[in-house]
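Each value in this text was obtained by applying a stated rule to the coordinates, not by laboratory testing. The structure displayed is predicted, hence computed values, not measured ones. Cβ atoms are built from the backbone, for glycine too; each structure is taken alone.
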Structure 1
């Protein structure tokens, strides 16, 4: 595998941020591979269609990718399962599905890539967070509880794997990401939304920080967003 381009994996590589990340990694000279529930109409690099909450499918796919390309240099957990409902209308199954899709996916992803990354000399694992990672809103109980858990798990992984050379970071995306879907859902000026290519550039820079100045948590928001 000497001389081969380094591998970059995005779990949750749907249309929008996931594809923007893959495009940035490809332009940076990496082999971009996306994982997700459904293949976008326009897809960058190789895409593996799967349920990210399926531990067998995930671990088998990641093992095959590492065997073919070597340990990844950048891995992004970008999976999300959005449930918006009053608490008394949110079922336990809703909570379990949300946790499995986000927290369970990071568990399988981390257990599949972190040790190979350590043996391969390091790299970066970046987890996409949200405003709900910091504060739970009304009707967002399932989503916020999973995002809180992701943040805590990411902190634990950082403390365990950063001494071994893997940069583990959590990014709080505090705003509405500009996608076709979000434009349909929100009556908002797109100039006040977060551009996917700008977020992807921030992830790229985060993954290439020198070891003496690693950022663990980065918060990003448009200039118009109050905080």
Structure 2
């Protein structure tokens, strides 16, 4: 059982998730690389190991209840606690779109990962987070989840009408708000973090690298002072 802080990052085998894992490991955190595909998880661990960074692959499909339960049990048996949970796993579906055109199957798929998956993982990990002296939960959100920005024609995000993705991130923000109230009086801190406009396999384009996008989530995973906030690079995001 390690004395270092233990972090679980979901969807950590690539993109922002892998960079969050890398930067947490660089800060001395022992990182569990949550990945649906075991081989991809092990590849990510090998990538970090080449930089002398300690991590461990953990098979975790956030849409599979049995996988989540098995992951929670494995963490309890090996580490006894969890100090940091980063709900990073997320998807975008190309057949998503405005309310009148979006594929209902796409909307359901997006919600299954982006919201239901994060909620299920959080529920399973809360007992382990309560075992840590000062645990932190970081929900990887997006400015597209802001009701305020979605309703503001002057916003740069106004034209990005994806009812499934945007609504799933708004729901994730509600998870942050309600968790903050549910955990009031405990040392557990929870925040929604919008990493910025990052170019990944998910977006295909953007103005930031995954390493740049990982900085703010890592900051809040390690020592951010906000609690129950919705933050982005440079400040707070309106709900």
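Given a computed value of 10.9 for mean count of other Cβ atoms within 10 Å over residues 87-94, which structure among 1, 2 does it belong to? The structure behind it is 1. Quick one: semi-axes √(5λ) of the Cα gyration tensor in Å, for residues 39-166 alone came out at 28, 18, 12 when computed from one of 1, 2, so which one is it? Of the structures listed, the value fits 1. Given a computed value of 2.2 for distance in nm of label points 7 Å out along Cα→Cβ at positions 119 and 207, which structure among 1, 2 does it belong to? Attributed to the structure labelled 1.
Supply the structure label, taken from 1, 2, corresponding to FRET efficiency 1/(1 + (r/R0)^6) of positions 15 and 95 (r between Cβ atoms, R0 = 25 Å, to 0.05) with the calculated value 0.45. The value was obtained from structure 1.
Ranked on distance in nm of label points 7 Å out along Cα→Cβ at positions 127 and 143, which label among 1, 2 comes first with the largest value?
2
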